[in-house]
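Below you'll find the structures, each written out as structure tokens.
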Structure 1
Amino acid sequence: MPFIEWSQDLSVNIDEIDDQHRKLVDLINLLYDSMKEGKGKDELGKILNDLADNTVHHFETEEKLLQKYDYPEYASHKKEHDDLARQVSIIKAQYEKGNTTISIEMLGFLKSWLNNHILTSDKKYSTFLIVRGVV
């Protein structure tokens, strides 16, 4: 059973964004499975780096679309992105220094943040962008 289950409820009905969300879900699941299997620090670090890189790329994609179409809540949406990117950067740096481990609590935080962000903030812009022809 995956740590995060992708469902249609998480879809924003914009193919590029949904594909990126699925990739983030897959990486969190891979990180969870690798942690449970006792994979080494290098392997977990690589997955954490991939997760951080994909998160940054995804945020850039969303932000470009929101700016292009003058989304009225762009500033608050970007702030949410910036806050998570900062937290992931701190987690990654602490992990690389050996000051933290990949834990269920950390994965729970990522799962909760992703679910809440998609179901609230991302769902808000979905209709706004679709009406403007973004699919």
Structure 2
Amino acid sequence: MQPALEALGSHLIRPDLEALLPYLPWQLRGASENYAWVELIGPDGIQYAADFRVGLYWQDADALYPLHRHNAAELYYIFTGAAGWQRGDEQEIIRPSGSYFLHTSGQCHSTRTYSQQLLSIWAWDGDIGWESYTVDPAPIAAT
């Protein structure tokens, strides 16, 4: 995760993130633990909120988070790195740092990093229960 923090440069959030990272309850995922997330605010967050979730998401370079879906609408803002984001059968779009975008309720989507780590903030709204979360077992071809 250090390269993602270094890529923040002099961003105002960098000192706070560096101070907090050792204490955040990251959830690791992936065969080689190549992506992780933490819920900061929400039903399972550090700060409780019943009707939305907000957290941080990190993905290592050269990693794929496969197609998945959930009922919650999901907003992302990329702090550092660039990644390819794909929605369903649409063409993958490379989104650079400073980008923000929305996945609607139930919309299939995936994330692929290339040469850079990704660090972003995400938010869920609407039906935020984990019961609707599913991952597509089929791999996605590189574009």
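Bear in mind these aren't lab numbers, they're just calculated from the coordinates by the rules spelled out. For clarity, every value in this text was computed on a predicted model and none was experimentally measured. Cβ atoms are built from the backbone, for glycine too; each structure is taken alone.
The value -2000 for helix-only ellipticity at 222 nm (-39500 (n - 2.57) for each DSSP H run of 4 or more, over all residues; to 500) was derived from one model only; which of 1, 2 is it? Attributed to the structure labelled 2. One of 1, 2 was used to compute distance in nm of label points 7 Å out along Cα→Cβ at positions 50 and 90, and the result was 2.6. Which label is that? Working through the options, I get structure 1. Among the shown structures 1, 2, from which was the value 0.65 of FRET efficiency 1/(1 + (r/R0)^6) of positions 18 and 42 (r between Cβ atoms, R0 = 35 Å, to 0.05) calculated? Of the structures listed, the value fits 1. Source structure of the calculated read-out (FRET efficiency 1/(1 + (r/R0)^6) of positions 34 and 74 (r between Cβ atoms, R0 = 35 Å, to 0.05), 0.50) within 1, 2: 1. Relative contact order in percent (Cα under 8 Å, 6 or more apart) computed as 27: which structure among 1, 2? The structure behind it is 2.
Once distance in nm of label points 7 Å out along Cα→Cβ at positions 26 and 114 is computed for every structure in 1, 2, the highest value turns out to be that of 2.
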